[in-house]
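Please treat every number below as a calculation from the coordinates, not as lab data. Note that the coordinates shown come from a computational prediction; the quantities given were computed from them, not determined experimentally. Cβ atoms are built from the backbone, for glycine too; each structure is taken alone.
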Structure P
Amino acid sequence: MSGPVAPHGVRIEAVTLVRGNERVFDDLTLNLQEARIGLIGDNGAGKSSLFRLISGLDAPQQGRVVLSANESQEDRRRRPSPHVGLMFQNPDDQIIFPTVAEELAFSLTARGQTRDVARQQVREFLARRGMDAWAGRAIGELSQGQRQQVCLLALQISEPATLLLDEPFASLDLPSQARLAAQLEATQQQVILSTHLLEHVHGFERVLWLERGSVRADGPGHEVCEAYAEYVRQRVRAEQGRHA
């Protein structure tokens with residue numbers, strides 16, 4: 001598979017990924033160019049593994065991942081790609097600095113900005129969002145939902161073309177889910193989001209249903225989410241029937 005890569009987008013070409021004795025993906029090919037893409041499926045379906053592959057945390061044994069026409073496989077082995085940002089499910093696995101401003105500034109200094117320039121950009125970035133007061137807030141005083149917001153802000157400020165969000169709603173209450181959903185809706189970056197909460201990707205233009213490292217369904221969010229939900233209902237009924 002070949003062709004141009006969009007300003008945002010990911011191309012996965014005939015990838016085989018083996019981890020230990022497990023063959024996670026076998027000759028997987030995907031062209032992920034839509035602005036909003038959801039990933040759904042059972043635990044162990046391959047959602048997090050796909051994110052690790054795209055972000056460069058795992059390297060395929062065969063095939064390749066293309067994020068930019070100007071970025072080679074060797075570039076991705078040497079350093080994290082500037083074209084993609086990954087947000088982990090647990091914000092405490094990602095945040096390393098004690099204040100919001102320091103966390104956001106690190107995203108910029110890691111990309112080569114000086115500390116002074118990074119601090120100024122953080123102030124301007126937060127001010128544009130009406131969040132000036134957040135700059136000096138201690139991470140330890142923030143709620144789970146607020147820490148998730150900080151992780152997303154730290155990705156957005158460095159402006160990767162694609163955001164990979166691994167179960168971002170999993171541990172949030174409804175108000176926090178609503179705030180994070182609004183934050184995502186406002187971003188101009190491509191969003192690829194894995195979730196078990198189907199309502200958050202039901203309206204996406206494209207959703208992939210993964211099953212054991214393969215794509216079981218691929219299409220508009222409402223169609224794929226409803227197909228997966230019905231499959232789960234039927235499977236549960238069958239399990240209950242066997243134990244009746």
Structure Q
Amino acid sequence: MANRKFIVGNWKMNGLSEQLTDIAEIAKFADKYEGVDVAICPPVTLIAQAAEHNPGFMIGAQDCHYADNGAHTGCLSAAMIREAGARLSILGHSERRTDQHETDAEVKAKAQAVHAAGLSAIICVGETEQQRDAGQAVEIVCGQLAGSFPENADASWLTIAYEPVWAIGTGRVPEVADVEEMHAAIRKKLNELMGEGAGGVRILYGGSMNGGNAAQLLAVANVDGGLVGGASLTAEKFGPIIEAAAAA
């Protein structure tokens with residue numbers, strides 16, 4: 001049985017309160033296509049306001065700290081983002097792995113903290129262009145997955161997002177065969193890591209997904225949804241992706 005599609009919008013460092021109207025418009029698509037799970041992860045400054053609007057889909061965070069509290073200036077714990085209204089958190093996004101030098105061990109600790117707080121986790125993995133050109137893509141991605149994989153993982157709260165680093169925000173998208181190969185490799189690794197129940201863990205594709213290519217990508221085996229960046233900022237661009245997921 002195929003997994004229910006999951007479309008997640010990552011607003012990154014975009015969005016002021018005036019953009020809350022876009023969440024209301026996106027909610028119309030989510031309501032129209034009830035067979036798809038939808039989430040928006042706005043900047044943390046908008047989580048509470050977005051959640052208060054009760055859009056009918058999940059509001060999430062883009063990161064959290066692995067500690068419950070302490071001397072971590074500028075950081076937020078899983079309990080804090082939950083109190084603000086988040087129901088999930090993206091973890092280990094390539095931009096944080098690169099810019100904030102996050103390690104697999106940190107991502108694993110964050111995932112465990114998120115689960116302990118009663119939230120869901122989306123763990124991101126992906127290779128650089130140099131790693132793909134060197135023929136190391138599958139090895140790198142499966143290694144990240146193993147290193148970031150939380151204890152007692154379960155499909156009820158864990159999602160994996162494959163995001164080829166070189167495709168994020170560039171408009172470049174891997175060949176369908178490459179996406180299929182990587183998602184199959186991730187599924188195989190999940191089976192090794194957790195055994196029973198691995199088939200229920202949803203694997204999202206992230207990397208320049210848009211209304212024009214979503215249907216093709218979502219039709220690929222083991223692609224259970226999308227982690228969408230720039231195309232999630234407006235209903236005009238995000239809506240067609242939700243529509244494509246409903247038809248997949």
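For structures P, Q, calculate relative contact order in percent (Cα under 8 Å, 6 or more apart) and state which one comes out highest. Could the numbers behind the result be given before it?
Working: P: 25; Q: 22.
Evaluating relative contact order in percent (Cα under 8 Å, 6 or more apart) on every structure, the highest lands on P.
Between P, Q, which one scores greatest on distance in nm of label points 7 Å out along Cα→Cβ at positions 194 and 218? Walk me through the numbers before you get to the answer.
Values: P: 1.8; Q: 2.3.
Top value of distance in nm of label points 7 Å out along Cα→Cβ at positions 194 and 218 goes to structure Q.
So if we calculate Rg/Rh (Cα atoms, Kirkwood Rh) for every structure here (P, Q), which label has the highest result? The partial results should precede the final answer.
Values: P: 0.99; Q: 0.93.
Structure P gives the largest value of Rg/Rh (Cα atoms, Kirkwood Rh) among P, Q.
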